[in-house]
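Novice: Input: structures, listed below.
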Structure 1
Amino acid sequence: MRLKQYEQSLFANARPDQLQELQELVHKTQVEGDGYADVNFGNQSVRYARPYLFTMRLQENHPNIERRGYGRTICLYDNAGESYLPGQDSAAAPVTRHLAESSMLFFVFDPLQDSRFRRLEDSLNDGIVDKSHLGSQEGVFEEAATRIRRFAGLSSSQKYNRPVTVIVTKCDRWLHLLFENPSEMSAFLPTRLPAEDGTMRPQTAIDVGMIDRVSQRVRQLLVATSTEIVSAVENFSKQVRYIPVSATGWSTHVDPKTGRPVIRPGEAEPFWAEVPFLYAMANSNLGLIPRIRDGKPVT
């Protein structure tokens, strides 16, 4: 229900041309409410985080003949940063224990919360919403890593052997520091890939080589400004990527009266919002999304 509400507020808004506060259009993840469900075990009530379930299935006319009709159900969880504060995960509310079973992890990192990052350009100080009550972002990640190790039975020296994607948000504000015309960057390319019958068929593939190069540039920027998050993530996992994302695109403004970010919903144009998920799926063993690197198919 929440996803439908967010989709409508951004892309089917009744006032698409009117400036509206971004935090009123898309609310942050909560630690209570309809994102959780209470389950009774005898006299004990246990609160669980509700998963989001999606079905991905290749259509019957998909150019990849041998995979037509193939699909999987994808289970996603969304935890608030507050879920990693002391006492927020317990036997009565095991709201983060699913992390130990996850095939892939996404960590949302807001670089604009770091004053060192904002020193890169004066304009980065505009429209900042204070989230200091959550503590440091690397502290949140380290707590998540500690819980995963505990729930999965990993020692403190063992590396996590599943991919971790750091989603570096609000890139409409800063990606120009790394690339010219960043809004024109595409993670997907039309290509021709071999089919089971030996013919070459047109497909759209995700360019994993290009994404890896972008990840490396973003990592270098974070090492120079927010090195603690890089250290925390790479000390935990062997497979890390840093992917820039903007939930709204390049049309966000700052209200001079409130200092808060505002947007005309009709101008919302998310940038790479789908890339972290599709990149992780393409690198899994599900075979749902074709990949290319340097113009060549990756099998």
Structure 2
Amino acid sequence: MESNAKGSADVWMLVFRLPESLPIWIDLLQKSLHDRFGPRFAVWHTDELLFGVRGGELALYDTSGCRLSPPKVVYVRHNTADLRPDHETSLLHHLEQMGVAVFNSLAAHMLCANKVLHLQRLAAAGIPVPDTISYAAVPLGDVVQSPLLPEPCIVKSVRGNCGRAVFLAPQLELLREMHGNIDQRLPLLFQQYISSSRGRTLRVLVVDGQLIQSIAFSASAGGLKSNASLGGDTSVCTGRYPEAEEIAIRAAKALGLVFGAVDFLFDEDSFIICEVNANPGWVAKTEDALSSAIANYAVRLLNRTTALP
């Protein structure tokens, strides 16, 4: 079957699985992309696509069996926690092998989906991160007995977002007593607690190596976690912390990110990266700037790919 009009678009936004409704900022981004590309832009969901090999060539189809022309540019928008190694990653790899310019790349997504992996890459690049201990196969009961664990320490799952699966262990003895009640389906990391940053973080948004916006987060009612998704307060503070903004640009480059959010902890007189997100949730007052920056990058990327021989 020949491709349909949607399948012949040059620029896609790929959203992971069809939801009942999209967040308002996805609608704004979709409008920005449509304004720039018109009918050359389309939105696809991962549960609308089939892919494989036909006659020795990589092929892409919709669920009706209609063969699709591969787009030239794909912006991947998804919840990082939903990036599954044997599902969505296969689709992204397929698109990249077809020569599609995918952003963020599969490699960048995989680094950011795992908190240990991107801390390793950042530390290797000389970018400040908290002292951290993790493991591959050591039983958790043995890990919590290690003298290497800081006290107090922040305990996190290697995968997670929106501040979930994160807690403060004020005493190692308490952690040792309760470790049997901790979800052990994924490895954990044990991280230096930066007390000066309790309840407050700084997020720096970067697109294509350029600062877009900085947002300060603060927890409500003296809490530990400042995530907006957990009720934290936000305020735009672009330009107030130039040191962090410069580090954020370096961090995005080290991880191969076109678009990313770099979250900082406030140390006594400097900044330490808490984590980096390849597809962060957007907060109020960032939607217009981000939508425009991502759409403009897609224009530049399409122009580059079209100019290639």
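Every number in this text was worked out from the coordinates using simple rules, so none of it is lab data. Bear in mind the structure is a predicted one, so any value in this text is a computation, not a measurement. Cβ atoms are built from the backbone, for glycine too; each structure is taken alone.
Novice: Using the calculated result 0.05 for FRET efficiency 1/(1 + (r/R0)^6) of positions 61 and 269 (r between Cβ atoms, R0 = 35 Å, to 0.05), pick out the matching structure from 1, 2.
Specialist: 2
Novice: Using relative contact order in percent (Cα under 8 Å, 6 or more apart) for the comparison, can you identify which of 1, 2 gives the largest number?
Specialist: That would be structure 1.
Novice: Consider the structures 1, 2: one of them gives 2.5 for distance in nm of label points 7 Å out along Cα→Cβ at positions 85 and 237 as calculated from the coordinates. Say which.
Specialist: 1
Novice: I would also like to ask the following. Which one of 1, 2 has FRET efficiency 1/(1 + (r/R0)^6) of positions 37 and 149 (r between Cβ atoms, R0 = 41 Å, to 0.05), as calculated from the coordinates, equal to 0.95?
Specialist: Value 0.95 for FRET efficiency 1/(1 + (r/R0)^6) of positions 37 and 149 (r between Cβ atoms, R0 = 41 Å, to 0.05) corresponds to 1 out of 1, 2.
Novice: I would also like to ask the following. Which of the displayed structures (1, 2) returns the greatest value of distance in nm of label points 7 Å out along Cα→Cβ at positions 173 and 261 on calculation?
Specialist: Evaluating distance in nm of label points 7 Å out along Cα→Cβ at positions 173 and 261 on every structure, the highest lands on 2.
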